[in-house]
Structure formats: structure tokens, C-alpha cells
Structure P
Amino acid sequence: MNLHRFTPGLGANRLALIDCSDRNLASLEKSLQRLGIPWLIVREDEPQILNDCFAAIVELDNFKSPQALAHVHTRNLPISILTEHETLSHVQRGVELGATAILNRPITQGSVYTTLMMALALQERLSELQTQNAMLRKRFASRPLVAQAIARLIVELGLSESESYERIRTRSMTTHRSVEEICLDILREAAASRRSSS
């Protein structure tokens, strides 16, 4: 089973193995070698360059590298936790650390592959959702702006609310600019006209 067939270019990057015990490390190295995935060992926050890593596996029971994990977070890499126990407290701790998958013992080539694919897929989905949320927050924040621009058109031009919005939307489509940008223009024009008349 070659992981690169399913995820091209993955072999060019390494998997960070953070605070893994010697026993688990031996099993992980054996599986990763078979999968053709290079790895990087990080223990107790020793300085390492994680820039070429595509994901991280953190052994929960031995975790002593918060700075390395913070670096993994800043790069938005998927995190899997390795634990011998699947208790609720272990799952909660893994979620607190930002994990999107769990790898349990015994460690096999198949379990490593499955865990990595799950973590990669869930991290990608999480990133998509974060992007969507940011867009929705921006839209929500612009609602008062749209309402002010509509009110301005109603007052200045005597249009109805729906006619005002339709005018804004049409202008947005013909100029290939967002509704928010058009609303800002309307409000700036109104402010400039008030300043010039005073």
C-alpha cells in the first residue's frame, strides 16, 4: 500500500512524531517506512524545524512539547493523538490539543494510514468551514451598511426598500463589485454631498 498514490506529493513532506515513547516510535517508524512517509521526531520541545511537515502525531500520555504543538497549530496542520486508552477524558484532552483523529495501539500500517487520511480530510473540512464562517461574519457585519445605504436611497430618491436594494444589486452586478462596496460608495457620496452643502 503506497500512500503517495492517494495523496500525490505527500512523500516530499514529513510527519512530525511528537513525544512518542520508544516502543510506539518503533512501531510508527516501521509503518511509516512501509508507507513511504518520512518522519521527524520531536521530544520535549527540543528545537526542530517543522516547516516541511504535513501533519503531526502526538502521544497524549507523554506529551511535553507545547511549543512544538503551537507551531503545528500556526501552520494549520492536522493533528492525530496516539493513546493507549480511548477514555472520554483522553478524547477530550485530544480535542483540546486540536486533534482531528485518534491512533490506538496496536499500531499497524493500516491504522496509521487510516488515521492520517482521517486527520487530513477532517482538517481540510475544518479549514473550509472556518473560511465559510469568516465570510459569513463579514457579511453579517456588513448588514448595517446595506441597511444604511438602502435608507439613504429611500430618503434621497424616494424609492421603496425593494427598489433601493435592487438598484444596489444591479450596480454591483454591472460593476463586478460586491454589494458592500457599492453601499460604501453610496454612503461616501451622501457624506460628501452633506459636507459640500454645509
Structure Q
Amino acid sequence: MLVVGVVRALLIEVRSWLTGERAYNINPRDPNLRTLGGALWQVLDHEPKGDWEVRLVLDNRDLSGYEGRIILDTGEEVYSASDIPRDATIVDVEGVVVLSSREEVNRVLDHIPDKIYTSGFDRERLMAWAEARGITPRSVDEEIRARVKEVAMKGHYRVSQRRGKPVEHVVFGQIPYAFIKKLYDVGCPYTWRAAISAGG
């Protein structure tokens, strides 16, 4: 989703999806802090790589008290969206990073992990398609456990330790999500990749 116009936003660490706790005690029900793209602007616990979100700031509040950093898959950390390298993926956020322009918002959205979806209406067809190819949640679980050491990067291990998650979940997402992602990767017609942002 393309962000247009003059904007400010916050890149926010979510400390618990269950309680709603966010860094700096940001209130997720604040009407002037909006995840305009809905779930596309949130990296949820079941998806790979972190617990954080982007919220547009719709009022004139002072943002000078916020500090944070962006953790990349390489293990590097940056303090501004403008410093995210072209080929990096954001794996976590610590604190709150202020995004001061449309370009910075889209830069973050361009570097979040891929989001893969399927429709509940296609569930039976999806499962039949997967079964015909010998792909099951169990086989995906076994595959990611075998592959995690070859694909995990320094940033993934950092998130795993900090968040208390298995590193394979940080890299691939929890098994239900990893299963859908595997089906997408092998060409399942009942899955699709979300288009989250466009150029600035």
C-alpha cells in the first residue's frame, strides 16, 4: 500500500500481542495512531521475524521523546529508516523509531518480511493440493528444523534470544504460517503474496 501526502509515523515494538503492551506504553486504541494498512502494517507473532508495527500519526503530537532501533537480518542495527540497506530485511524493532516522511514509511514497508495469504474459502482445495504433493504441516515442520541452520542469520538468532522464540519460528514463522508459505513457494494457486507498499 502506497503512502501519499505529508506524513509522520511510528515504527513500534510490540512487547505482547496478548496484552497489547507496546514500547513507551503506546495505546493501540489511540484514534490518532492508525495502522492504515491493517495487518499488512503489522508483523505478527505467527509470521516470521518479529513483533512490531507501523502506525501513522494523525495529530500534531511531539515525537521527540521516542527512541528506537531497527534490527536487520544481518544482525546490524540502524536508527533511521533511511539507513536500511536495499537488500536487508527488518527482523525486529526495539523501542519506537520515528518515521518523518512518506519515503521513510514506505522504506520500512518495503523491507518487512513477505506476507503470504490464503482464503478460508479455498481451504479444502488448498489441503487437497498439498496432500497430492506430499506436503503436510508435519513435513514442513521437519523441513524447517533441518534447514534452519543454513538459512538463519545473525539477526534471526538475536531475535530468537531476545524474544524467547525458537529460531526456526523467527525465520519461517510458526508452523501454520510456514505451511502456507511453503505452498506458495512451490506454486500453490490458492495462496498469494500481499503487495504491501510501492515506491515513494
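What follows draws every value from the coordinates through simple rules; no lab data is involved. Remember, predicted model here, so these are calculated numbers, not experimental data. Cβ atoms are built from the backbone, for glycine too; each structure is taken alone.
Overview of results
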{"read-out": "Relative contact order in percent (Cα under 8 Å, 6 or more apart) derived as 15 - corresponding label from P, Q", "value": "P"}
{"read-out": "Structure with the greatest value (metric volume of the Cα convex hull per residue in Å³, set P, Q)", "value": "P"}
{"read-out": "Value 0.00, calculated as FRET efficiency 1/(1 + (r/R0)^6) of positions 52 and 188 (r between Cβ atoms, R0 = 25 Å, to 0.05), assigned to which of P, Q", "value": "P"}
{"read-out": "At a computed 18.2 (mean count of other Cβ atoms within 10 Å over residues 116-123), which of P, Q", "value": "P"}
{"read-out": "Structure (P, Q) behind the derived value 2.9 of distance in nm of label points 7 Å out along Cα→Cβ at positions 12 and 140", "value": "Q"}
{"read-out": "At a computed -20000 (helix-only ellipticity at 222 nm (-39500 (n - 2.57) for each DSSP H run of 4 or more, over all residues; to 500)), which of P, Q", "value": "P"}
